[in-house]
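Visitor: Please find the structures below.
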Structure P
Amino acid sequence: MIYHNNKFYFIDTGAISNVGDKIRNGLFEFMRHLAHYNFEQCAHALNNMADKEIGGVKFEKYKTKMIKLYDDFEGATVSEVSLTRRMMETIKLGVHSGMRFEKGMYLL
């Protein structure tokens, strides 16, 4: 991640692309909450990134699964838990729960 001229840039050498403001801002919020192990807010941040969000019982079921997905994350090292793999699982969980994202999201 690079911070320059009051903007954050996420760099992934495996894929170079642009995403809309909704994804860009949502990803920042997701990472901010993840850094504080606030997995419930991570669930909300991912849902907010979706073009088609979920609500009610669907969201509550998704949130429970999302929190469980990050059960072993707090205090773990990069060699113990791959953030890249966990993010892929997170987006997959969102999609399987009914969320729909802009095309650029899948490159993340």
Structure Q
Amino acid sequence: MRAVGRIVPVVPVPLIATVFVAQPQRALSELELKAEIGRLLARLEAAGAHVYIPRGDLDYALTVGLRMLRLRRLVEEEAGLFRARQEEMALLAYYANSIAHLT
């Protein structure tokens, strides 16, 4: 699995899904979410994972990944805070599981 993890890139949606699955009740500001992603990225890179950052811009990558989760109605925003929709936790877990072997 490690060999596959070094080849198949980690992309923004699973990164963000992992944060929401790890803390399903927590509402996060965009800044808090980016801090959590930063810690996760550090662990993934230390484990040798290949992380794909579109345009080489982490802010852009996280904005796009969060937008995709919101468009799919897996994450909702209220008053500037983002929260996983509880009825969509199984699908969020599916995305998160695609990189779970790397953490």
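Visitor: If helix-only ellipticity at 222 nm (-39500 (n - 2.57) for each DSSP H run of 4 or more, over all residues; to 500) comes out at -16000 when worked out from the coordinates, which of P, Q was used?
Guide: Derived from the structure labelled P.
Visitor: Comparing distance in nm of label points 7 Å out along Cα→Cβ at positions 41 and 65 across P, Q, which structure shows the greatest value?
Guide: Answer by largest value of distance in nm of label points 7 Å out along Cα→Cβ at positions 41 and 65: P.
Visitor: I've got another one for you. Out of P, Q, which one gives 46 for relative contact order in percent (Cα under 8 Å, 6 or more apart) as computed from the coordinates?
Guide: Q
Bear in mind these aren't lab numbers, they're just calculated from the coordinates by the rules spelled out. Keep in mind it's a predicted model, so treat the numbers as computed, not measured. Cβ atoms are built from the backbone, for glycine too; each structure is taken alone.
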